[in-house]
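**Student:** So, here come the structures, one by one.
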Structure P
Amino acid sequence: MNDQDTGLRARLVAAGVHLVTDQGVHALSLREIARHAGVSHGAPRRYFATHVELLSAIARHGFDELAAALAAADDTAGTDPRDRLAALARRYLDYAADRPGMFELMFRHDLLEGSGIGLRQTSLPLFETFARLVAQVRTPSGEHPAAVAGALWANLHGLAQLRAWGSLRLATGGDDIEPLLHAALAAHLGPAAR
């Protein structure tokens, strides 16, 4: 692939990132991405074998952004594993609130399955960071750290999704996610040491 091809691939991904950020997952048709990239509607097929492959490249951009955001949060969280988990969870929820279209795309495996892009290799290290930190915190009932990390992640993802849909506000009467984050951490990790 020459520099021009690489540049056009990057333009198509950037156009998709812009569309998903501004309009959501429903805006990511090949035609619309091509239009926003300023190329013919057939151009994406020359650089991405399938629509799923292009969507996965856009989602990979989101996972890279999320990984950078989590790394920045971890860098400032100190050394206590529970504090680090809280900082990572907070940043995860912030990312979901700030980039709802991208967040949805990243976890829409029904849209991304079979892309051949290897999103699992991009997302798995994020989960492994959570699991390592969970292993360093005393967890209730001696559950395996990966299971606790998975349950915590599912809880966080549910909070993010319910907030995006407006359901969380209906249930709790407010937008403050912090008490729910503390409750999720306590539920999965046990009460914080005093």
Structure Q
Amino acid sequence: MATQLELPDSPAVRAAHEVASTFASAALLNHSVRAYLFAADYGDRQGIAYDAELLAVGALLHDIALTRAFDNYGEPFEHAGGHIAWVLGAGAGWPVERRERVALAIVDHMADESEVPVEDDPEGHLLARSTGLDVSGRNAELWPAEVRDAVLRRHPRLGFADEFLRCFRDQAERKPSSSAARAVASGIAGRVRANPLETPPFLEH
């Protein structure tokens, strides 16, 4: 396995994990950790240079604005989440450029990874790819089965599909021009339900 099943250890990552642990459900928290682990594993195997701390903070906070505490009624959740990460970065003493990079990565996670040039935003590219896998099983063949299963054993889904779809339907209803609304209109529910990660091999026995 290319990547250890651990988040990087730094004050900023610990703070982001504390925020996610406090305000997100266990299912959303585990999804956020899986998003980092899948992204880091893929980036390592593909030889993509990325900032592990920045990627971890982005992964931990990429869905934080789906929570009641941080929901922004008028703005797409990924933009609101980017603002939250920017503020956390400021508290961690990050320079403005680095805060803007983590915010961009969170915004870009809602794009198709092919639309996020890896040379311009490696963390956003990786986060788009890893969340595509974890949410809907997109390009699941790009991860070895042993990697997928090890991550799921360590950080189980805990009803993530149902919670995620409830959140997206709520976002779509209140923000009809948002990326979440477009995802709902394009049939994300069916893709989420068909995700092979919902029935990994180790759960079939």
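What follows draws every value from the coordinates through simple rules; no lab data is involved. Given the structure is predicted, the values throughout are model-derived calculations rather than measurements. Cβ atoms are built from the backbone, for glycine too; each structure is taken alone.
**Student:** Rg and Dmax of the Cα atoms in Å, for residues 32-127 alone was computed and gave 15.9, 52; which structure, P, Q, did it come from?
**Tutor:** It must be structure P, since only it matches.
**Student:** Now for a separate question. Using distance in nm of label points 7 Å out along Cα→Cβ at positions 136 and 152, single out the structure from P, Q with the greatest value.
**Tutor:** Greatest value across P, Q: structure Q.
**Student:** Quick check on the output: 30.0 is mean count of other Cβ atoms within 10 Å over residues 56-63, derived from one of P, Q. Which one produced it?
**Tutor:** Q
**Student:** Figure out for me which of the structures P, Q the number 0.95 belongs to, where FRET efficiency 1/(1 + (r/R0)^6) of positions 8 and 160 (r between Cβ atoms, R0 = 35 Å, to 0.05) was derived from the coordinates.
**Tutor:** Only structure Q yields this read-out.
**Student:** Have a look at P, Q and say which one yields 26 for percent of Cα pairs over 31 Å apart, as calculated.
**Tutor:** Here the read-out was taken from P.
**Student:** Which of P, Q yields 4.0 for distance in nm of label points 7 Å out along Cα→Cβ at positions 24 and 80, as computed?
**Tutor:** P
**Student:** Starting from the value -19000: which structure in P, Q was helix-only ellipticity at 222 nm (-39500 (n - 2.57) for each DSSP H run of 4 or more, over all residues; to 500) calculated from?
**Tutor:** Q
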